[in-house]
Structure 1
Amino acid sequence: MTDATPSPPTRVPFWDNARFAAIVLVVLGHAIQRLTYDSDAAEAVYLLVYAFHMPLFALVSGYFSSAAEPTRRRMARLFTDLVAPYVIFETLWTITQFLVTGRTNLDPAQPSWTLWFLLALALFRLVLPYLALLRGPLVWALAISVVAGYLPSIDSTFSVSRFLGLLPFFTLGWWLRENDVVARVGLLAARPVWLRLIAAGVLAGAGVLAYVFVDAWSAMRLGTWFFFVDAYVDLDAPQWWAGAVRLAIIALALVLMTAFLALIPRRETRWTPLGRYTMYVYLLHTFVLYPFRQSGVLRGLEPVWLWIPVVVLASVVIAVVLSSSPVRRLTRPLVEPRMPWLYRDRELGAGRSAR
């Protein structure tokens, strides 16, 4: 979601385009969730989005992360970029839930709603320099992800289960940049029409399969598997082969991510600059959606064929507005806090992160 030090010398429009498209998927996934109670079509869209949108964020975050030995400034940025916003928004969510429900459970170890990704990203960055020391870091990351699912003691506390489950995608992103794979195989070169048609066909085909077999996916709790939260035994899969299911889900996410990225424009677009500010959308969109989800206005909407496109369009609008300059100016102290008073060396907290 955000760039880690060191930043690339020049921004590549493709990656900012990908960031913005991915954050729209995040908003869409949360916006359409209530419609899934009444619509198989909405459930299919939900499954398609959740099959790859957070793995995609993990991969992009890894691509812009460094495995170099941590410096004082990088350690400070880890705190101000991720830990401080987590504490701020966890507090805001605690207050919001108390005002709405009259109940609250202040427990920073259990992230509220979407805040888990901040902790997971912090853990990714902390672990990457050590993982990069090993031979075959991708193999190690994959093994860790699969094995973690067999251990019921690994749960959502401090987002550890998701951090371990999504570790292969973050590591893959770093590996792609470390080995200059994108440039060497021409991933950002011009894409022929036939390739884009195949990519669109893959995504459309996945959507059709999600819809046709929606009852089967619901029975096997596929959507919950996509969260990378629960142990296999908690997903009603205590069998020895449960790890193969996670491997299949990882492979599916890679296929869908590849198809999705093949459709992302390489050139500068009107929404390219907005891709720099996805953290604003990520942290703020839940406050926009919360009243709609809690009020029940998203339940029983008919006809569904009309309301699904409306929700898609609304998700785009929300992403655009929340990444706009006025919103950023208003909420910057929360999303990008400057905290020079926190450090003995005040310069460590004085700089603003590039996003």
Structure 2
Amino acid sequence: MKKALYLIGSPNQTTQMHRVAQLLEDEYEPYFSQLYYDGWMRGFYEWLLRNNILDKTIVQGLVKEKADRYVAQHQLRRDFENRELGYAYDLIVCCSDIVVPWPLLKKTKSVFVQEGMTDPLNLWARLVKRFTNFPILAIGTALNGMNNCCDIYCVASPGYAEHFEKIGVDKDKLVVTGIPNFDDVEKLRNNTFPHHGYVLVATTDMRETFRRDNRKQFIRHATRIAAGRPMIFKFHPNEDMARATAEVRQYAPPGTLIFTEGNTEEMIANSVELITQYSTVAYVGLALGIPVHSYFDVEDLKRKLPIQNGGTSARRIADICRQFGRFEGSGPQFLKQYKPQPAPERQAELTEARHSR
């Protein structure tokens, strides 16, 4: 059987990669590794790790530990940095092209799967893009796509296809598939979260990733929007929870509820309004028709909103991986002739219809 290496990171990235891997298990034996550099970038990458510069990112610290736990709990096969087992792989599926094993990628077919919202292309990210070849220095996802190193890029929507092209991805490598975890938000309305009718405030780990965050000002801004309605704060899992909790207790109205854990998407589904900073969950609110406030331009978010396809994005991505794995040629050549295969249940219907003629 052929082998596939899935490069994982945050809990969201890890679950998405796992879903795709499960759909390919009949053809590709799956192995998992956290994102890593190899080759000419290895020394620089190790220097960043040694100095804890990446401690609040997906490759080091708490977020990496969560990915490790997920791999262990689901008994997934590990080949960390391709050093534990050292297999030669037939396919690599990436959740980022910022941190990638260059030597392995150059000799192996690769498919990029967009995780969710990309960070804003702020002044620092623009400077990194203009003057360096190291998108990792942007400390976030703003320059995902800049390396243009994968064969195929599966993205959330036509709006994001335009975005990734501007960042640096060849247009002919892009295909709109939707993205797992954000392609069937209607199902979130059926949940067990006990609260309803509140304004939800979903924060971002800006301070933990070296960005400025006036949290006092943000809390007071959210309080004005809530205008006396009950409020719930849900913190990003990468935040300093003690500090964030103390700030809400000090600046938010008495009785404001705080959650440091839990399903943020289900909390959004039960809310009447959503206030975010820089967070992919803004897309959940927009897809559900809930008023959304964000540090991003909300009109731009609507343009980039991940397509809603009833939860079939993972199957579409797996189909691309399967067909591309059998194709002799480049990613752009493959996409020019690619025809999606029907889902198994639909394939059975078509086969039955043909036989009944």
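Taken together, the values in this text are just the output of simple stated rules run on the coordinates, not laboratory data. Note that the structure is predicted; figures quoted are calculated from it, not measured. Cβ atoms are built from the backbone, for glycine too; each structure is taken alone.
If relative contact order in percent (Cα under 8 Å, 6 or more apart) is computed to be 16, which of 1, 2 is the source? The structure behind it is 2.
In this comparison of 1, 2, the computed figure -19500 for helix-only ellipticity at 222 nm (-39500 (n - 2.57) for each DSSP H run of 4 or more, over all residues; to 500) is attributed to 1.
Quick one: Rg and Dmax of the Cα atoms in Å came out at 20.0, 59 when computed from one of 1, 2, so which one is it? Structure of origin is 1. Consider the structures 1, 2: one of them gives 4.4 for distance in nm of label points 7 Å out along Cα→Cβ at positions 47 and 231 as calculated from the coordinates. Say which. Among 1, 2, the structure yielding 4.4 for distance in nm of label points 7 Å out along Cα→Cβ at positions 47 and 231 is 2. For the structures shown (1, 2), mean count of other Cβ atoms within 10 Å over residues 175-182 is largest in 2. Work out which structure the value -0.37, -0.94 belongs to, where log10 I(q)/I(0) by the Debye sum over Cα atoms at q = 0.13, 0.25 Å⁻¹, for residues 199-246 alone was derived from one of 1, 2. Here the read-out was taken from 1.
Assuming 18, 34, 25, 15, 8, 0 is P(r) over Cα pairs in 10 Å bins from 0, in percent, for residues 95-150 alone as calculated from a single structure, say which of 1, 2 it is. Answer by label: 1.
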